[in-house]
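Listed next: structures, encoded as structure tokens.
Coordinate-derived values only; no laboratory data. What you see is a predicted model; the values in this text were computed from it and never measured. Cβ atoms are built from the backbone, for glycine too; each structure is taken alone.
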Structure 1
Amino acid sequence: MTITSAAFKEGHGIPVHYTCDGKDSSPPLAWSKVPAGTKSFALICDDPDAPMGTWVHWVLYNIPPDVRSLPEGVPADKTMSDGSVHGITDFRRFGYGGPCPPGGTHRYFFKLYALDSLTGLDPGASKKALEKAMKGHILSRAELMGTYAR
């Protein structure tokens with residue numbers, strides 16, 4: 001499975017528009033080479049370079065199996081019209097929270113998981129709860145890393 005963005009390339013800078021210094025809008029994402037048997041997708045975006053440990057910027061799960069992309073600016077609704085569900089970020093809110101490093105260049109990992117089931121989680125689950133729910137259900141994983149410095 002592969003994940004890409006029209007907004008930035010693997011290992012390159014994330015445009016200001018998608019950060020706290022811009023509109024804080026989620027970047028467009030697209031994926032392909034999905035394994036057979038996929039029943040849902042889950043997405044986690046985090047920053048392992050944060051001073052207090054890994055900072056979670058986005059948690060989205062129960063994305064339908066026929067979905068192959070997310071548009072720019074995904075709404076921060078608890079439950080989306082297609083059934084996708086937002087978890088809680090380390091900003092203590094639903095939806096995407098863009099890069100906002102206190103200093104230096106940070107890496108932001110967009111991790112997509114193809115799952116053989118729905119997660120069974122209600123809106124507002126943490127990254128940790130999602131990872132626990134996904135255990136034993138991951139068919140494939142793809143990752144896209146972008147950087148940002150203020």
Structure 2
Amino acid sequence: MAKRRKQTKLTSTAADFIRWARVCRVATVSADGVPHAVPVCHVLAGQKLYFGSGDDGTKVRNIKANPRITVTVDEYSDHWAGLKGAMIQGRARLIERGPEFTRARARLYEKYPQYPKEAALATSDSVIIEVTPTRVFTWGLK
């Protein structure tokens with residue numbers, strides 16, 4: 001099994017791994033303590049991770065009640081010595097409009113060219129979630 005390492009910010013190796021991954025898993029918790037995990041398409045800009053959502057999504061309601069969030073990006077291998085991943089624990093912030101929304105949406109649209117056509121993000125019914133890491137765990141990354 002690959003050794004886990006804990007940091008308070010993303011190393012360049014972890015950032016590269018997250019940047020190139022096509023999907024991550026996001027875990028939030030409701031005000032009642034009910035966990036919710038869902039895959040999302042993400043983009044990394046500096047030390048912050050961004051993803052979009054409908055403004056009525058469960059993860060959005062959960063973040064409003066509790067901004068603590070966990071994001072996991074991993075690569076499975078049947079040869080367990082080849083397991084790789086990064087888990088970010090941090091704080092989520094909803095971006096509902098303005099230049100920050102526009103910049104983050106442009107980054108998502110650049111990484112995922114199908115996004116504007118298949119799941120367009122509009123300020124009328126969408127939000128961008130910004131995740132700021134407070135703890136980062138990695139495994140299998142050098």
Checklist entry - Which structure, out of 1, 2, was relative contact order in percent (Cα under 8 Å, 6 or more apart) derived from, given a value of 34? => result 2
Next on the checklist: Ranked on distance in nm of label points 7 Å out along Cα→Cβ at positions 102 and 118, which label among 1, 2 comes first with the largest value?
Outcome noted: 1
Checklist entry - From which structure (1, 2) was Cα Rg over 2.2 N^0.38 Å calculated, if the value obtained is 1.04? => result 2
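Ranked by distance in nm of label points 7 Å out along Cα→Cβ at positions 94 and 110, which of 1, 2 sits at the highest value?
Max of distance in nm of label points 7 Å out along Cα→Cβ at positions 94 and 110: 2.
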Checklist entry - Suppose you compute helix-only ellipticity at 222 nm (-39500 (n - 2.57) for each DSSP H run of 4 or more, over all residues; to 500) for every structure in 1, 2: which one lands on -7000? => result 2
Checklist outcome for this item: When 1, 2 are compared on mean count of other Cβ atoms within 10 Å over residues 86-93, the highest value belongs to 2
